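Scrolling down, you'll hit the structures one after another.
Throughout, read-outs are computed from the coordinates displayed, never taken from laboratory work. It should be emphasised that the depicted structure is a prediction, and the values quoted were computed from it without experimental measurement. Cβ atoms are built from the backbone, for glycine too; each structure is taken alone.
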Structure I
Amino acid sequence: MENLIQIIFFPFLTSLIVTAVTTPFILRILKKFNIVDDPNKHKHPAIIHKIPVPRGGGIPLFIGAFVASIFFLPFDKVLIATFIASFISLTVGVLDDKFDISPYLRFFVNIFCAIFVVAMGVSIPFITNPFGGILFLNNFHLPFLNNISMPFFSELIAIVWIVWVMNMLNWSKGVDGQMPGIVAISAITIGILSLRFSHLDVSSQTAATLSFIIAGASLGFLIFNFSPAKIFPGYGATSIYLLLAIASILSGAKLATAILVMGVPMTDGLFTILRRILSGKSPFWHDKKHLHHLLLGLGLSQRRVALFYWIISAILGTISLVLSSKGKLFAIIMLVILVGGSLLFLHYLINKTNNETNL
């Protein structure tokens, strides 16, 4: 019990308190340096707020997670690299919050941060085969190409995973409170899963502690981000998304659990990329057609949309803890079908309504 308090309670509480105490001071600094999202000046199609709101919430999120980690995590090579990459992501993100830099440059920085962390030792050496056994990604061969060996396949998958989580969660901050709730629930789920093996594996214990630190920071920030938001996460919040991606890898590469608990924003992200590409537009092109925008279009308030995401994430997180690997695979497939079908239906419904209104 004492060990669990050290792994869970104190790290969680420390990051929550530090983030909650730091945010009001950061708010003053952001206002002083005019790092503010003004809807009258910032011409972004996805903007839904009516008054200027400071953005730069990645700063207190990072501070809360970093301070708690200093006290409760063993800073080995991997963790040092992780927080260096997180700080780089934060710095570029805050610059974007101020100057709206190119999305292509931001994406390049995401890739660089992922490569840097992976070069320092983060990889996904194996995943559980849902049909039995283990798939060793660090000894991967292409059977249809003369059994060519791909020794760096585990590192490649890790890079793709980190970059994907960073961008997917960035798209999930469309309404007040949406993102920190999703991140907190995802982190708690990963943390609980990691606890199952924490007595056997040091990496799992580190993953558990880091996960609860992320959850605490997210909930500390949520106090100020829930509708009506006093502060926005901004692009600097990719620093906390990177930490969550690393925690999911350190937990023993339980990616199916992470995919399932973040299933709704992930499916929305996949459909967004496909929709933009099929429309002949860049995947980085902004619009108001994410699932949260469609739900707002149906008349739901920002609070209800955020609660919808939290509830679904909590249900999926709970389910992921009791399902077998095969069960998680089928659950993910069903989720993609249901969410994808809902997105298509909502697009059709809203387009039909708009066409009837214009007649």
Structure II
Amino acid sequence: MIKRNIALLCTAVPGLLCFLACAGSAGSAKHHAADSVIQPAVVTAPVQFDSDDPAIWVNPVNPAQSLVIGTDKSAEGALYVFDLQGKIKQVVSGLQRPNNVDIAYGLLLNGKRVDFAVTTERITHKLRFFSLPDMQPIDGGGIPVFEGETGKQYRDLMGIAVYTNQKGEHYAIAGRKTGPQDGTYLWQYLLTDNGAGQVKATLVRKFGQYSGKKEIEAIAVDNEAGYVYYSDEQHGVRQYYADPEKGNEELAFFGTTGFTEDHEGISIYKTRAKKGYLLVSDQGANKFHIFSREGTHHKLLKVVTVAASHSDGSDAVSVPLNDTFRHGLFVVMSDDKTFHYYRWEDIAGKQLELAPTKK
């Protein structure tokens, strides 16, 4: 789920307030009751095997031509490219169990700024990178990660999120099926040009506590605030600095109560530079717990029930896209092989703010 990296896009197109990209202590009881089931505005065409995680690419020239990239998680899997009407535009096949996917903007390759999608290929233990919007490979066949790890499933890739700092540097933060409990579960890689116009990934830190209860899959990065969040399934949500130079201290641990089953996809909906909401999937209940975004004290504001079943990954942007998604888009995986597109107005109801509709 987290999926979350468009600082450069927001600079290039003033006024864009976006999510990039994937749950807390109890708040006042009046905000905790789940709404009636919220229906999607759009349901995508189905993938072939097993939908798992989406990411949204905002077209900087024409937001109505934005795309949703979704994983089809199988040994013979793929990345599916959907338009805003849920129609399949392209399928990138031949991927070996792609799990999560994230989007980032403006990586300098061969002297040009390139938007890209990155997915985790669990069977090969590689990150796979594709340029956007054409979805051409830019990784020389894949970049191996968690090298040197020998524990069972310690290299089986799961979550991925890209952090883009204020200097325009990009970092991939990767998670796996299981890992150590010594504070080194997540590995962070600096992304650069390898000298031939392809992506190079250099390990810069290992961080992140792990309860050992299940796994860590959903990762989301808040570029503007400089935080990374991840779901320690069946335990809670953890928050750290995204900048490796700021150290590995855990800043917050929240969402420890009220979840039916697994803590899954994390999304960030941004109403202002550092204001907005964190949405965390309560997978077994078909719900999302919505928390305040700012700082390190995340108040539970609302719980919503969605039509998407057993949702794993999700993504959100607050950019006006078209007449249907005037305040942005919230995309949720459903276990019927589809992805559901929700209007933010329907998620927010009367309790939450809307992002501006004008740039």
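Data table
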item	result
Origin of the derived value 2.8 (distance in nm of label points 7 Å out along Cα→Cβ at positions 91 and 203; candidates I, II)	I
Among I, II, structure where mean count of other Cβ atoms within 10 Å over residues 163-170 as derived comes to 22.2	I
Among I, II, structure where helix-only ellipticity at 222 nm (-39500 (n - 2.57) for each DSSP H run of 4 or more, over all residues; to 500) as derived comes to -500	II
Structure from which -0.45, -1.11 was derived, log10 I(q)/I(0) by the Debye sum over Cα atoms at q = 0.13, 0.21 Å⁻¹, for residues 99-210 alone, options I, II	II
Of the structures I, II, the one that 0.93 was derived from, the read-out being Rg/Rh (Cα atoms, Kirkwood Rh)	II
FRET efficiency 1/(1 + (r/R0)^6) of positions 171 and 347 (r between Cβ atoms, R0 = 30 Å, to 0.05) from the coordinates reads 0.55; which among I, II	II
